[in-house]
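What follows is a group of structures, each given as structure tokens.
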Structure 1
Amino acid sequence: MRGAWLTFVLAACTPAPVGLVPLEEAPRFALVYSDYSSTSIGLYDEALAPLAADWVNSGSRVPILVTPVTADAVLPSVSLGRLAWIDRFPADVLTLVDPRDPATLVQLDVQGEGPATAWIANPHDALPLPDGRLLVSRHNPDLAPGIERGNDLLAIDPVTRASERIALGCDAGRFFARPDRMTEVRPGGRRIVVVALARLDAPYEAAGQGAIATLDPTSLEVLGCHELPGASNCQDVRAEPGTEDRVLVLCTGQPRRAEALRREEASVLALRVDALGGALIEERLDARDLPLERTPAAHLIPLGAGRALVTADGRGPDPLSAGPDRLLWLDLTAGRAELLAETEPFQFGAGILDGDVALVPDGATNEILRVERTGGAILDRVAVPTPTGLPLRIVGAL
């Protein structure tokens, strides 16, 4: 089944195949371009000048690349010290490589050990552990009778490929925990991993109460499951710059609902995490309290001091309508949101904070908006065209 799906995707690819050509210098940024049927990853220097604007794509054919870049490829939330991408549904593969030496490429099957079933792990994120292993969030549960797998975290050794499952124990009735994005904080000097929990049911039709989990990355002990009242479908969590113990969490509200219903449980929350893995909500901005036509629903970029950028996506008053994407500047402390920019529906992508400037991709123009961190002013737009012609979706730092 998996092989048949990959054959279909590869047949639909538009980019010309490229090999993994060694780079002379280490790239600063990786940019993901995709039309959701084919994908290209370009590598850029610190000035966003291309080192290889199409370094690898869905048509790439080299012996070491067993699983090509798929249509559902994303970058990890934090740097893994080299180029890394996650092929999510249905490939279940984490790829690591130093672009200066493509022979270092490693592809890890994150399904781990267990019986053969039709299960797809759907990995959503990865981050480094102190012992050199990588922690992967596996979003989907294995629903086969008698099998406990997925809906969990997996610690995997990139050298030996040995893996260890970490059960979260954060389900809520019919709602699976469904771990998503992850980050790390260091309250009192202790490393704590924070995991966003989408808490969705099996058919992705409803969400339970929003939550996060905390984990000791050394012992892999789950320290707690912390509910976020009034919020649901918490998909993203990011460490807040300038602090050692605060995270911002994006909860996008009930899935498959009209806009008015979705915004009732959509929130951005600031949490302080303590050295025991506890979490306290210090600030929050609820969509229902904002004079917005769109719900903050994607691409969270914390800026520090309770401020953040987020995208209100192009969904309109009902799930089938669409309007422009809107880039919002949020101030949780002041309880306000400002509109910074608009683009075509579903074209603002996942960005990052780079020093004092946030980088936000716009797939409609294949430009990166450079947003000033403290005041929210758009400094300029940097064109980053690709020879594939694919839309820009993700900016990540190596």
Structure 2
Amino acid sequence: MQRKRRDLVIALIVVALLAAPGASAQAPAAIQLFLPGGALPGREIRFTVTGSDGRVEVLFTDSKGKYQLSGDQWSEREYMIAIESDKRVYDITTQRFRIMRNTTYVPVFLRPFGGVAPPPKEIVDVSVYDARAPAEARDAYERAMKAAGENKAEAAIGEFTRALSLYPQYLRALNELGAYYLKLDRPNEAISTFTQAISINPRFDIPRLNLGIVYNRQKRYDEAIKVLDKLVKDRPSLSNARIQLAEALLFSQQTDAVMEQLRLALADKNLESSVRADAHFRLGFLLNREERYAAAAAELEKAIAINPRMTLAHMYLGRALVNLKRTAEAELALLKAYELGGSSMAGAQLLLGQLYYQQQKYDFAQLSFEQYLKDMPGAPNAAEVRSLLEKIKAAMKEKRK
């Protein structure tokens, strides 16, 4: 009788452990689709998934856009999901994703039909969206932020998606998820997430700025210009957007427009100091390139005053000062650039060699050119520099006679 009771107690303990939260095996991952404008689908949606092994599956979500990835076929590998357009609300959408051991959710934001979502019926302040978030969604958001802070990527993405499945217009969660994708170097997912946020509230400036930043990182400068130009027209005081727009314009060879945006950004008294230093540097670089050396030197000196360890600013300042015949100051700037940057600032040694050669300080010129060749043995002008070194050695030999 005693043995039977003991066996019953053991059985009850086992049942209790199995029923305890977190004690069971993790639920299978799920794909969750979201419509542009911040809504879940209201019907089943057909989609195709292709695995990295070549296997193709044609599947349907449930009536709220969710598909549970249950079954042995969903192993840890990369997949491609493709959804055909409904020719009304969403466009053809494709996305790569990887299932990992701890994946819980794969969010897929359907592209707006025609590239732009229809304007929402009302545009309200972002804080209003936050206030509307149900408690369960807010809890999931907090768990996501905690997991992101602990570098638990799949857990963070899963909880962000859970929050959005409970409240698809959770703008704060969308922007944080996009920023987290950017941190993880997953730019395509960041783009779709920021685009989703903009489709809900086109006046939400942060995802618009972030979208421009991603386009710049991907060297998609025309798209960055389109997003950021509209943003600075809507929000002229948003100086960080002007800095990003200047970067996109620079790579599109629109120099005058770049300098205009940089000057407008620098007129903002509240511009963050690190951003201000960078803006002065970029402006100085462009003025140097246009051979406006006095103006270039003034901008580069301002950049260095804010950030004395900006190595490139010292080197370009040295170049400007050489052309202004301010040789003593140029030498100091170039020596500082090399002190800070070492072999990565080999160009500073080249400029020093040229400066010393012009001054007939052949021993110093020789040392600088030799250091340049040591730092950059495969430099395109290496043969020219070696030839100049031979001339220097000959001149020094002649001088000794």
Structure 3
Amino acid sequence: MSDPDKSGWFCSPLTRVAIYAGCLKVKTKLKFLFLESFFGGSHREFADGLVSHSKHRIDLVTMPARFWKWRMRGAALYFVKKMPSLEGYDGLITTGLMSLSDYRALSKGRCPPALTYFHETQLTYPLAPGEHMDYQFGFTDITTALAADRVLFNSRTHSDAFFSRLPGFIRMMPEYRPKWVVEAIRSKAGVLYPGCRFPAQGLSAADFSREAPPMIIWNHRWEFDKNPDEFFQALDALLDNGTAFRLALLGENYQAIPKAFLGARDRYGERIVQCGYVESRAEYIDWLKRGSIVISTARQENFGVAVIEAARYGCVPLLPARLAYPEIIPKRFHPQILYKDTGDLVVKLSRLMTNFSRFEKLRSNLSTHMARFAWENRIDCYDQELEKLALLSSDHSAARVGVSD
């Protein structure tokens, strides 16, 4: 396999020439259909950002962000009836929480080339306590990826984890193991970071809050995979040491509230200045601007939009030295930001809280670095992906161009 060209597509020299020649004929404005079966959280941010920033027309059709297992198995049946005709579309965009293979099989008439963006995959997602793996969801990941003409992951960490788990998952089959699927998916897979909804320019250290005592931000989902127990353990250590702090508990909660949050109001009392999801985007950004430190204790994180947003608005992140965080955070910041375990988190957090004003340069440098994830700086890569997708013929799957980042 040859080296990737600048846009990240692997192909032979002759095929590359053909693609470039085709790109010259691409219409100025193409038309795409985006089917999002779980319109909430990072899925919503991604869909809204792509639609609003792309130079092409993208029609977005969504379902509410709940009952993800039913969405993964049943969303295709809804969308087939919702969008009975795909005529006039140059390409189809989906995410991993829908069976693309079901949708393509059931769609009537022409089905344009399809791109699937994996925010998460069930082969790599941690199981909730007491939960057992349902192999059907792993196979839905596989058949969706096989049905797509282009597969994108939101980080190299996520992509590597998926392809490291995939062979073992296939080996669990008692017989007739389709080992070929690994390379079939890998040949058309790549990595493209999502964009974030904040300004690419115009933020400086002068915009950062200097209120005292420092405000700690939790802006993640209130779910088990974000590991809130460890987060509150670190806060309890601050309480035991008599450290003053303020606390803003943001983030969405889709169903039951984890036990770790239930006693927070009683334990931290007036230190809590906000408790619960903030519907207004402007109000949410205001909380990030007022924040000092954002903490993640996640067991699952393939990119980290919440952390990147907070850092862009001046919060110093404290992050586990695992998942996608070492990839997203520049190496020169790792010693100050990444922690090895709960004890290391408490040490680093206490150091920040003791004299937070010493870290103004760190706040400024991190904010500047995060600007690269602004949609204004990412959208050209996505538009190039969409333009190349439109050149592929979904009627000749054997001739599809293998792609990678």
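FYI, it's all coordinate maths here, none of it is from the lab. Keep in mind the model is a prediction, meaning the values are calculated, not measured. Cβ atoms are built from the backbone, for glycine too; each structure is taken alone.
Quick notes
- Label whose coordinates, when Rg/Rh (Cα atoms, Kirkwood Rh), for residues 30-213 alone is calculated, return 1.02 (choices 1, 2, 3): 3
- Comparison of 1, 2, 3 - label where Cα Rg over 2.2 N^0.38 Å, for residues 174-261 alone is highest: 3
- For 0.25 (FRET efficiency 1/(1 + (r/R0)^6) of positions 70 and 342 (r between Cβ atoms, R0 = 30 Å, to 0.05), calculated) the corresponding structure among 1, 2, 3: 3
- Ranking 1, 2, 3 by distance in nm of label points 7 Å out along Cα→Cβ at positions 110 and 286, the structure that comes out highest: 3
- Mean count of other Cβ atoms within 10 Å over residues 142-149 derived as 22.5 - corresponding label from 1, 2, 3: 3
- When mean projected area of the Cα convex hull in nm² is computed across structures 1, 2, 3, the figure 18.0 traces back to 1.
- In this comparison of 1, 2, 3, the computed figure -12500 for helix-only ellipticity at 222 nm (-39500 (n - 2.57) for each DSSP H run of 4 or more, over all residues; to 500) is attributed to 3.
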